[in-house]
Structure I
Amino acid sequence: MLDYHIHVAAHGEYKYTDEWVGDFLNHARLRKINEVGLLEHDEFLSMVDNALIERLAFNNPDLLVRRGLEVDYVPGREQDIKKMLAGQNLDYVIGSVHFIDGWGFDHPDNQDLFENKDIDRVYRDYFSLINQAVHSGLFDIIGHIDLVKIWGYRPIKKGIMHYVDPVLKSISRSDMVIEINSAGLRKPVGEIYPENEILKAMFALNIPITLGSDAHHPDQVGEGLEEACNAAKRAGYRYVSGFDRRQRYLTDF
């Protein structure tokens, strides 16, 4: 079992200390997770203490500790992202979309704005951005691919696969990985990212997967990953992907 989506600093409110990071590792151990990926949103990159992570990894030899980064893809940021990544010693980079034309759609303060939106257009714009992120070639993993469903709003005029299919075809040609993210179980939508129909289509296209809880607190490490694994197995998956210095490998689960 692995968990590649663990935010130690959360949204900037926590600092890297031996005790705090150690709590994340201990919770991983309790949940029988033997490979963890510590990462932050790129805006909090300066908060990461790599020396501390290296020390704790050495002192916890039963856990394989990987270092990642979650980067918000926004069109026009490509060169800045390239420069930022060039100076980092990372095992993997997750690309994700949290903003549509400056609208932070997944933030609770912005949930009500969905009421006055054409939901099909929101889905179209969101998955167009995901597709651009794929084509940028900057990322190893696409995070929570259908995050746009977070508040339970669904497209009405066309089915979800109308918007997702072009993205999956792009990913299948790129050798990228899609994350199965269990955080949706803690959100109003109450389901894993991605939903089962997308998972089945991913497997049919031979798209590799990895796992993440999107933990922002030690208590959330590994939360929902058993359900995520079961969903992946129902879709046909038997292996998940890990990363070492941005090189992908397979492990069973």
Structure II
Amino acid sequence: MMDLSRPTFGMNVYSGAPAAVEIAGHHGLDFVFIDAEHTALGLDLPMERMILAARLAGVAPLIRVPDSSPTGLRKALELGAAGVIIPQVHDAAQMRGIVAATKFPPLGRRGGDSSVRSANYGGPGFDWTDYAARANRETLLIPMAECHEFFADIDAILDVPGIDVVHFGPADYALSCGIPVDYSMKHPQVREAMRELIAKCHARGIKVMLPCAPQTPEQVADLLAEGGDMLLVGNDMAFLNAGCRTAAELVKGVRK
């Protein structure tokens, strides 16, 4: 279980490469945000490799599922995800359905099977009561606040029991409002939405995850001061681009 009593740090993983997950763990990051919404990854054997790589490297695998369908949410957790991140949450009714799909009774109506990784395959000492209670307690439910509809219904959404963390998505939020995209969240409307989210989440004991761009000490300090609890401090594709940019500049210098 992740320790959310202190600030935690992670990175997005888009490449589908288990090595990226392992490297994140080897460098001491707390979690990886493995994307199955905008990538070729599904909730299948390649995703299982990503989760196993995370477990091997001691970093918590949080899976952004493609949508809020109950089957995908359940499968991600049964594969061994430490939590699920759900995109495009628009209203409280949708949020209640998400809780129903991810939490066992009495919190929800998640279907169960003991022959899965999250249940240790029903192995020695398996007990249904303990398994359901541990899953409800330890797996993180993380809806995304990334559209103007979320903020129009924010109080009702956040009042749905079972939410652990909310991830603010500034790019899609800006797109939904017809304003410029700026991951640094300096745009006044985006910053105001971020602050509203943090205030209302913290009033309910809910943590907030924020992207940190640019990845500088000053930006980290700013977001922590604003109340961010979980910061995403980069992604594997950006790191690969940075490395290739350095290599390309070296080649250009040689070829002059």
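What follows draws every value from the coordinates through simple rules; no lab data is involved. Keep in mind the model is a prediction, meaning the values are calculated, not measured. Cβ atoms are built from the backbone, for glycine too; each structure is taken alone.
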Q) So Rg and Dmax of the Cα atoms in Å, computed for just one structure, reads 18.7, 69; which one of I, II is that? A) II
Q. Quick one: relative contact order in percent (Cα under 8 Å, 6 or more apart) came out at 18 when computed from one of I, II, so which one is it?
A. II
Q.
To test your reading of the models, identify which of I, II gives -10500 for helix-only ellipticity at 222 nm (-39500 (n - 2.57) for each DSSP H run of 4 or more, over all residues; to 500) when calculated.
A. I
Q: Give the label, chosen from I, II, of the structure having the highest value of distance in nm of label points 7 Å out along Cα→Cβ at positions 133 and 149.
A: II
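Identify which of structures I, II gives the largest calculated value of mean count of other Cβ atoms within 10 Å over residues 77-84. It would help to have the intermediate numbers written out before the result.
Working: I: 13.6; II: 22.4.
Going through I, II one by one, mean count of other Cβ atoms within 10 Å over residues 77-84 is largest in II.
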Q: Could you figure out which one of I, II the value 1.00 for FRET efficiency 1/(1 + (r/R0)^6) of positions 69 and 245 (r between Cβ atoms, R0 = 25 Å, to 0.05) was computed from?
A: I
Q) Which of I, II yields 14.6 for mean count of other Cβ atoms within 10 Å over residues 85-92, as computed? A) I
Q) Taking distance in nm of label points 7 Å out along Cα→Cβ at positions 93 and 181 from the coordinates of each of I, II, which one would give 3.0? A) II
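Tell me which structure, out of I, II, gives 13.8 once mean count of other Cβ atoms within 10 Å over residues 45-52 is calculated.
Only structure I yields this read-out.
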